[in-house]
Structure I
Amino acid sequence: MAVVGGDNKVALRPVKVGERVDTMWVIESGVQAGEMVVTEGLQKVRERLDCKDQAERSGNERQLSHVQFFINRPIVAMVIAILMVIVGAVTITGLPVALFPNIVRPRFKCWPLT
């Protein structure tokens, strides 16, 4: 388990896992009540990693910079959308529809229940 100490440094500790309650596990030892633990990004956690810097970076990453690019530049987003429609309209004429099998509606009969 990754525990954040008072100096905002991560320490990796082994824990003893107890029984399972619904979707959660009981931790019997290895962590004390009130300690801060890492719950997201465990695959990136390393010993003595500065948790404060990591939290600031993850907050900035959550802003989704690629989305912000298009929000801040709506004309670019509209031009790309128009180009995609034009490319789609041009390429749809080249689809080999004649090579596809004919699709026939399914036939069925209904019988009244007696």
Structure II
Amino acid sequence: MRLLLDTHIWISSLLDPAKLSRRVRAELETPDNELWLSPISVWELLILIEKGQLVRGRWTTPIEGWQEIDGRSLPTRGRAVWHMPEGEFAYADFALVPGALAFNVRPGE
């Protein structure tokens, strides 16, 4: 099932999952569910940070593997990591599926 997370659920799931109901936590942890996020949620997060309502931390996306595909060196696995005062927090893992990226695509294609 595809789940489009609202900003509150997304931020709570990262910072304080105990605030979420058992049912919501179970759905978020179900491996078969795809978790989707709207770009608006990222914008809302930035507003909360600007207002000082969330701690701002440095983040990185370390790449854990590379593969040569069509003459390009592309990442195969990586993570998105917040570097917070309490320590590192990996909030996303990703895997690149060959053919999932398109290069030099014209608008509207």
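None of the figures in this text is laboratory data; all of them are computed from the coordinates on show. Remember, predicted model here, so these are calculated numbers, not experimental data. Cβ atoms are built from the backbone, for glycine too; each structure is taken alone.
Please state which of the structures I, II yields -7500 when helix-only ellipticity at 222 nm (-39500 (n - 2.57) for each DSSP H run of 4 or more, over all residues; to 500) is computed from it. Could you put the intermediate results ahead of the total?
On the way: I: -10500; II: -7500.
Going label by label, the one that fits is II.
Given that distance in nm of label points 7 Å out along Cα→Cβ at positions 41 and 73, derived from a single structure, equals 2.7, which label among I, II identifies that structure? List each step's numbers first, then the result.
Details: I: 2.7; II: 3.3.
Traced to structure I.
Out of I, II, which structure matches 46, 32, 31 when Cα extents along the principal axes in Å is calculated?
Working: I: 68, 62, 26; II: 46, 32, 31.
Answer for the origin of the read-out: II.
Between I, II, which one scores greatest on distance in nm of label points 7 Å out along Cα→Cβ at positions 25 and 81? Intermediate results must be reported in sequence, preceding the final value.
On the way: I: 4.6; II: 2.6.
Largest one: structure I.
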